[in-house]
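Just so you know, all these numbers are worked out from the coordinates, no wet-lab data involved. Keep in mind that what you see is a predicted model, and the values were worked out from it rather than measured. Cβ atoms are built from the backbone, for glycine too; each structure is taken alone.
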Structure 1
Amino acid sequence: MTEKHQLKLNAMKSVLLSDEVKWCGRILDGEGVRHDPDHLSALVALPLPRTAADLQRFFCACNWIRDSVVDYARVTEVLQDKLNGALANCSRTKRSAAAVQLQWLDEERAAFNATLHSIASSAKQ
């Protein structure tokens, strides 16, 4: 069957008859698919971004879990507006974004914390 579909198996990397498997930041088991808590805890532990480049990296890190976060677009809307505003007068490259220091309002800090909370709670689903 593997030859028919041109697949190669590596015995050293293969696990047979396992109750659960970690794969690409997710855990697959008999109950379904869930996110790996180790990956999520690292994401939730990120500090408040200091530059626009840090905020860009935060969004990139969140992209792999966005489908599991309820109302992701609504939860991150304030942060996305902050990023768009910070980069309005410069290019969106990492180099340009690294030079833009962010000043956080209370509402924006709350939105960042709400995003982290939503990510953390997505692990429990």
Structure 2
Amino acid sequence: MKHETLLQTLHVASDNLKQAKITLLVENETRAMSFDQEVQQTIGAVLNEAVTNAIRYSEASFLKVIFDESPEKYHVIIKDDGVGFKAGKKEESFGLSGIKQRIQKLGGTCMFKNNNGAQIILTIPKKRG
């Protein structure tokens, strides 16, 4: 896997979503640049999967990524206004289980919700290992 910066990943995601007529909205982009490198790379991989899912399945008009942090944790919410996750399929999906594994590898948590579309909530501790 090539190592893109999170900014590069967001730029490519925007281009890919635009081709599918989905708008990328980003909140607190500059805050994400302070996330440590390993976290940025993991979030980039998660974002790539979320973009792929949005294009293939969501029927959404937008995908929104919100970056935030507290003193102990990094927080990322990825959501769209599409059809949401299929009932009972969230944990079975190869792509979604890959997202969960990546975040758990960093000691974090990952939740998948239907909230007027699909929503992925990531929480990653700043101090790991």
Structure 3
Amino acid sequence: SSSELQPLPLMTVYAASKVYLKSFSEALRVEYQGSGITIQHLSPLFINTKMNAFSYRLQTSSIFVPDAETYAQNAINTLGIVNHSTGYWAHGIQYFFTIVPPMWVRTYIGNHMNKVFRRDYLSTRSATLPVL
């Protein structure tokens, strides 16, 4: 996940686990190099799945938020070609523009985005809670 690219306030454990997975994948790739086993690290951005149901903004497929099938078809095409990929061409563009700013800017933007997503979730949740 591209959550590995910067600290993500409000998603601290999730982002930290993605940093771990990147390091783990890269180390395994070197350990198994030459064994015939392909180890590739994927860093997707947002994909329209139930995992992102916390925000209506991510529940409509678009060029930058593909559905799972579109993402998987594209990601499979990178297997065995590159060691690291976003798996989807439009995510590659987003990835590039994500890593250009310094870390503090990326962290600030991530914090702002997560606050927006939290508001989306809380407004959806409060709309579905029964009134007592």
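Ranked on distance in nm of label points 7 Å out along Cα→Cβ at positions 4 and 76, which label among 1, 2, 3 comes first with the largest value? All intermediate terms of the calculation are to be shown ahead of the outcome.
Details: 1: 4.0; 2: 1.2; 3: 2.3.
Largest one: structure 1.
Quick one: log10 I(q)/I(0) by the Debye sum over Cα atoms at q = 0.16, 0.18, 0.20 Å⁻¹ came out at -0.91, -1.10, -1.28 when computed from one of 1, 2, 3, so which one is it? Before the final figure, lay out each step's value.
Numbers: 1: -0.83, -0.95, -1.09; 2: -0.74, -0.95, -1.18; 3: -0.91, -1.10, -1.28.
Value -0.91, -1.10, -1.28 for log10 I(q)/I(0) by the Debye sum over Cα atoms at q = 0.16, 0.18, 0.20 Å⁻¹ corresponds to 3 out of 1, 2, 3.
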